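Multiple structures are listed underneath, in structure tokens.
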Structure I
Amino acid sequence: MASISSWLRRQVVERAQGRCEYCQTPLAIVVEMEIDRIMSKSVGGRTTLDNLCLACASCNGFKLNFQMAVDPETGEHVSLLNPRTQLWAEHFVWQAHGTKVNGQTPTGRATVQRLRMNREIMIAARQLWVQAGWHPP
């Protein structure tokens, strides 16, 4: 990834309110956040504020360069969530007392599956975060 200035990095973190823009996990909980190119460089994505988002290492690691994924309900290929053009709350809801992310649209379902947002380790971590009063956001 092209070098990201400290100013640009700060803008991305502030706009995201310190939360992963995919799974909504706060920076205060996970410590390691990355700046993600929503549209990857391989398909012409640029290092500009409107193409960057804050992502936890887990979400970013599973997203990689993918722009699309399969909706598990319909079997169709759909775009992953674009935090710059789509609202999180229109595609996802918290279930199981805030421990599980449920996709409500084809984009939401495909994003949950591609980014593996409901892996056992994440659900177990969220259970602890809920008990501590840190989650859901």
Structure II
Amino acid sequence: MDIVWTPELSVGIQEIDRQHQELFDHINGLLSGLHIATPTEKVAEMFDFLENYVEEHFSAEERYMDDQLAGYYGDTDARRHRGEHAAFIRDYREYRADLKVTGVTEQMTAEFRNWMRNWWLMHVSGTDRKLGASLRARYPFMK
């Protein structure tokens, strides 16, 4: 079950939307690579690559938040948004650590797929869209 980016998930900021689309492609690549037959080292490489990409994406969003603190987004929203990012990285690393111990299992794969899909769709459709609306309200020229 792939994570599919649709126009309804657009935050209305071209850089963030492009990153989300690429991110979903990378997530789907990792999820499709999670098979019992895939060597653990290969899966670890895919996890590492995705973690680095996610951290770059989160940094980009947080730069927008830093520019926005005095604007419509607000400090409380920024703290909550950053907290979601930190929780994702923490949980992602826990899945990766579990993988090193258990290897790829059907249970782990199913749980991880569901978590990834639900987390990203909820985060983008809620938290990120709110950031996009705030940025567009503050900077109407931004797209």
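Between I, II, which one scores greatest on FRET efficiency 1/(1 + (r/R0)^6) of positions 31 and 63 (r between Cβ atoms, R0 = 25 Å, to 0.05)?
Working: I: 0.85; II: 0.35.
Evaluating FRET efficiency 1/(1 + (r/R0)^6) of positions 31 and 63 (r between Cβ atoms, R0 = 25 Å, to 0.05) on every structure, the highest lands on I.
For structures I, II, calculate distance in nm of label points 7 Å out along Cα→Cβ at positions 95 and 119 and state which one comes out highest. If you can, show how the numbers build up before the last one.
Numbers: I: 2.1; II: 0.6.
Across I, II, distance in nm of label points 7 Å out along Cα→Cβ at positions 95 and 119 peaks for I.
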Query raised in the report: For which of the structures I, II does the calculation of P(r) over Cα pairs in 5 Å bins from 0, in percent return 2, 11, 20, 24, 21, 13, 7, 2, 0?
Result: I
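Assuming 4.4 is distance in nm of label points 7 Å out along Cα→Cβ at positions 7 and 39 as calculated from a single structure, say which of I, II it is.
On the way: I: 2.4; II: 4.4.
Computing distance in nm of label points 7 Å out along Cα→Cβ at positions 7 and 39 on every structure in I, II gives 4.4 only for II.
Out of I, II, which structure matches 24, 50, 22, 4 when P(r) over Cα pairs in 10 Å bins from 0, in percent, for residues 79-126 alone is calculated? Could the numbers behind the result be given before it?
Details: I: 28, 55, 17, 0; II: 24, 50, 22, 4.
Source structure for this number: II.
Work out the source of 44 here, i.e. which of I, II gives that when relative contact order in percent (Cα under 8 Å, 6 or more apart) is computed. Please report the intermediate quantities before stating the final value.
Working: I: 20; II: 44.
Considering all the candidates, the number was obtained from II.
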**Report entry** Of the structures I, II, the one that -25000 was derived from, the read-out being helix-only ellipticity at 222 nm (-39500 (n - 2.57) for each DSSP H run of 4 or more, over all residues; to 500)
**Finding:** II
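For FRET efficiency 1/(1 + (r/R0)^6) of positions 47 and 87 (r between Cβ atoms, R0 = 25 Å, to 0.05), find whichever of I, II sits highest and give me its label. Can you show the working numbers first?
Working: I: 0.55; II: 0.90.
When FRET efficiency 1/(1 + (r/R0)^6) of positions 47 and 87 (r between Cβ atoms, R0 = 25 Å, to 0.05) is computed for each of I, II, structure II gives the biggest number.
Computed from the coordinates by the stated procedures, all read-outs in this text should not be read as laboratory data. Fair warning: this is a prediction, and the values are worked out from it, not measured in the lab. Cβ atoms are built from the backbone, for glycine too; each structure is taken alone.
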